[in-house]
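Please find the structures below.
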Structure I
């Protein structure tokens, strides 16, 4: 369910037809409005101290991720954008090695090289217009900012008093929304006065990709190995590209198809290799 939900995000964003940063803001803000009532009814304990600071920092990085990635959809194809933003495991592995000295197996290292090679192939696809390179760059920056979100949030694993998924997600999405709001206003994006159809798709984005996607993944980490959750990244670009093809009649270019296959093969090798490394 989580994979299907996040895979539908790009198509829903296109159908919403609202400015990119405004979509990113409402995706997070509506997510907070949906999660807050059940958290209050359940009497969940909200983060404090270090956990609150970590959650806020992670949320700002998550907001940046949504801002850059959703903006990329204005310039490049859904297939290229989603494949490139799925490079997060590659950047996590690289930065975890540089910052924390986490070991990388030869298989994982080969996967990193293969994925980066596939990214280079996709960058040459100009079938969606001359601005595709700019859009592809925004998608890669989106992957980098999501990497920061992941690495900053890692310290939460060792918290003495872990916080429930609902209150922690509320902190994440609130920080992301508060970071995105001034960015949207300064860019001149209109954040109000949309048609009923646009509001419908904005709500669908919040319920689907945000709640049934990201929040469900966070919840599932209590019951499923992280390697399994990480492996779902292989399915998202494929499902998203197929949805864009059928719903938006957006056929991916040859370079995106070939490069996307290479990227997914590289990510598969990376995840397969990392399973053999003991957790730090």
Structure II
């Protein structure tokens, strides 16, 4: 695996590959890699000549400086995992390589920026689009791979691609879960053994919703699931919502494609999860 730390060296290398008509698949990450990330690499390998992974803990998408500070950065272990997975290229830049320090970025994302995650993490999606735009500009991928766990993020990046007319196809890959149902996340390492058990209420409530759902019990079921989560010790619910899978407007009995999304703090660790219901 080739490792690059500067835009210029990576751009030159990928330019040579592109001139030989090689297609580029891209997996942007913030590191602390787990099997969920590696499943994106595997997906990219199926459809591209070359797979590039980036590891960059992006400061502009953190609302809380403490969260940024404690975000795990096990780079040696990450490199080992990528090499084992057969990734071709790693881009691992410093902050000063990505940001000049006096940049202004604002993309008009509309209501999508302020719903759900946006309400609890104001400014978060401006930071996400800022860094993903930079990465797309450097890597110039044919296809980019994102995890379904960050469902709203995928919609936001799709909106950016449309607004800026970027020549990249986005692929959303399914959530990978631990054997007990917990969605894989780099933040799970912060959970104590007890918190880990309490965190299972998130996937349990999503499964309960999915198994019990019909058009007539939507609102009642939402309330039941909210109560399930709120009554779990050490878990502070932020939202549990059924939404239109295309635009995240609240779902109703006539919504065809529904995604159910949840966010909660378990101890001091904020977790998100979702499930796609599809047609009912």
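Values in this text are rule-based calculations from the coordinates and carry no lab data. These numbers come from a predicted model, not from an experiment. Cβ atoms are built from the backbone, for glycine too; each structure is taken alone.
If distance in nm of label points 7 Å out along Cα→Cβ at positions 77 and 213 is calculated from each of I, II, which structure is the one that comes out at 3.4? Present the calculation step by step, with values, prior to reporting the outcome.
Values: I: 2.0; II: 3.4.
Structure of origin is II.
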- Message: Quick check for you: by distance in nm of label points 7 Å out along Cα→Cβ at positions 61 and 269, which of I, II is greatest?
- Response: I
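Can you spot which of I, II the value 3.9 was calculated from, given it is distance in nm of label points 7 Å out along Cα→Cβ at positions 141 and 197? Spell out each step's value before the answer.
Details: I: 3.0; II: 3.9.
Considering all the candidates, the number was obtained from II.
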- Query: Among the shown structures I, II, from which was the value -23000 of helix-only ellipticity at 222 nm (-39500 (n - 2.57) for each DSSP H run of 4 or more, over all residues; to 500) calculated?
  - Reply: I
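Can you spot which of I, II the value 13.9 was calculated from, given it is mean count of other Cβ atoms within 10 Å over residues 181-188?
Numbers: I: 13.9; II: 19.1.
Computing mean count of other Cβ atoms within 10 Å over residues 181-188 on every structure in I, II gives 13.9 only for I.
From I, II, which structure was distance in nm of label points 7 Å out along Cα→Cβ at positions 5 and 21 = 2.8 calculated on?
Values: I: 2.8; II: 3.7.
Source structure for this number: I.
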- Figure out for me which of the structures I, II the number 17 belongs to, where relative contact order in percent (Cα under 8 Å, 6 or more apart) was derived from the coordinates. II
